[in-house]
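See the structures that follow.
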Structure 1
Amino acid sequence: MDPRLSWHREQWRQIQQRRSAGHLPHALLLVGPPGMGKGLFARRLARALLCEAPTAEGESCGQCRSCRLFQAGSHPDYSPVRPLEEGKVIKIDQVRELCAFLGYTAQYGGYKIALLEPADRLNGNAANSLLKTLEEPLGACLLLLVTAWPARLPATVRSRCQRLSFGIPSPTLAVPWLAARVTEGPDDPQTLLDWAGGAPLAALAYADEGHWRWRRELAEGYEQVSVARADPILVAESWLKESLTENLRWLIGWHTDLIRLKMNPEPPRLNNVDLGDMLRRWVDRYPLRVLFERLDAAIQLYTLCTTTQANAQLLLEAFLAGGADPC
């Protein structure tokens, strides 16, 4: 995918202004909702800073030795750091290795660049280990911390980084970009964006027809549990398939729409238009107070399942069982 996304123009302009003025920070915290392409932007910037012949717009040339090495994933002055396993944390040993890497002289005489993604997965010891490098950067090094959840980072880390924010783009940018790439799923790119909360890359992922079938299966299973026609244990097992993080985002979105429908039977918008009939059946079973409680519980479930080592199966079972009796 081309990392030059149309809704990144302002952020790229800001960075290039700082670079031209010689005020590029030693640490950038790239924040914004999931599906905004923050990681793509970070890698685009890293490649451009390492490039031996950047363009007038500050882009990488794509042809020099540095660009070829970066593309091959073997540039000696660039180090990406991620959790060793999906859903796990970034450990202190990984950060110690990273700090040692940043302390070496750049082999090609330019920047030393490190990318931490997602930075909110730093555990406490790892975050503390990173502080000295953030406080006393060595030479021309740049740390790029990417996260959709900056509040999960210690304040001591956040305060030592310059923040670069990525907000939801306007439909005038997002809809044409998505329309040029959608070949499956709903015909209306705006509908896809609504389902994805306005995040274009998330909307693109949703365009796959398999996503819609799976999403509807989860919704139908959830409905069956709510009317005591399905075993919460068996339904919880199905939620652990595919991407649990994405499944739980859908769950939060359904409850948000339920509250909208409870407060206004014809709301100005729903994020889950295709599930409208099902949601209207659900909303009649619950008082508004319970819907807010279920939304809070869904958000807590998401947080526990994505940021801790808690038993997701047991948490899902408890959540599903708690929705079977609306009273």
Structure 2
Amino acid sequence: MQTILGASGQIGRELALSLKRDFTDNIRLVSRNPEKIHDTDELISADLMDAAQTHKAVEGSEIVYMTAGLPIDTHIWTERWPVMMRNVIDACAAHGAKLVYFDNTYMYSQTSEPQRENAPFKPNGPKGKARAQITQMLLDAMDQGRVKALICRAPEFYGPGQTQSITNTTVIDKLLAGKPAMVFLRDDTQRTLIFTPDASRAMALLGNTPDAYGQTWHLPCDDNRLTYRQFVALAAETFGVKGNYKILKRWQHWLASRASKTIRETEELLPRYMTDNLFISEKFKARFPEFRVTTYREGLTAIYAPHSHRQE
């Protein structure tokens, strides 16, 4: 049994598709309100804040994928992430399940320094500190031999369906709606973005590769990095719309954040948009040379496909 905790999010849904296609028919989907993706899926409703429910969700699993997400809210992150991670580690340890943790880069220094798996944790704010804390909890449990696990780390997403990311919200969704895109601070710095189906496909591959455990892996991205200026132009060309966009300057972000809690919660991430973001996934590509990374043009075309059908 391979179990996905947080199966209702975009990463979890795409992970289920990858597991079914390439590895197993025995898939358990766990969330507060799980829904079947395949007829053979087993469903368990569970709240990962509850230790007993988490243990029940993990029981009988060979591999557990932790893909759960939380709203981008500082109070929620600092309060809930440590409890959820502790419950998941304890459950996997108790049932002898291997753990695959889907991580982000909030704990990294937001500079132009190339980011590799051994980059130090230098979070810029409370959400980054929360992610650093729970990642270290897992690393400590791995070092102590309590749980056999691996960490999959991804930079910012872009992708189809209900992908939740700044790039989807401020660029892709706006262009698809015929509105100008919005870019944080600068349009001329290189971005590293990962296509969500690639992230899930790579995570499924790592989870089913025995020698991948005990390590951190940067998930594979297109090394042909684009600036937001280039990304907006490519997206507009792909979607058949005007490539208009506006740059939200620092003072404008400050003003907008006074009125919007959602925008205010992105403040600690702003330095990453002032400089090149160089997320390096050479380790994964060297270990899995057959893995084909989706290009930006291919990814944007896949995002646009369902919209083009609706317009016909």
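Numbers for the structure displayed
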item	result
Mean count of other Cβ atoms within 10 Å over residues 118-125 - structure with the largest value, from 1, 2	1
Value -12000, calculated as helix-only ellipticity at 222 nm (-39500 (n - 2.57) for each DSSP H run of 4 or more, over all residues; to 500), assigned to which of 1, 2	2
Structure with the greatest value (metric FRET efficiency 1/(1 + (r/R0)^6) of positions 70 and 230 (r between Cβ atoms, R0 = 25 Å, to 0.05), set 1, 2)	2
Given 41, 23, 16 for semi-axes √(5λ) of the Cα gyration tensor in Å, calculated: source structure among 1, 2	1
With distance in nm of label points 7 Å out along Cα→Cβ at positions 206 and 278 derived as 2.2, matching label from 1, 2	2
Among 1, 2, which structure scores highest (criterion: mean count of other Cβ atoms within 10 Å over residues 54-61)	2
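Every number here is computed from the coordinates shown, using simple stated rules; none is lab data. Worth saying up front: this structure is predicted, and the values here are computed from it rather than measured. Cβ atoms are built from the backbone, for glycine too; each structure is taken alone.
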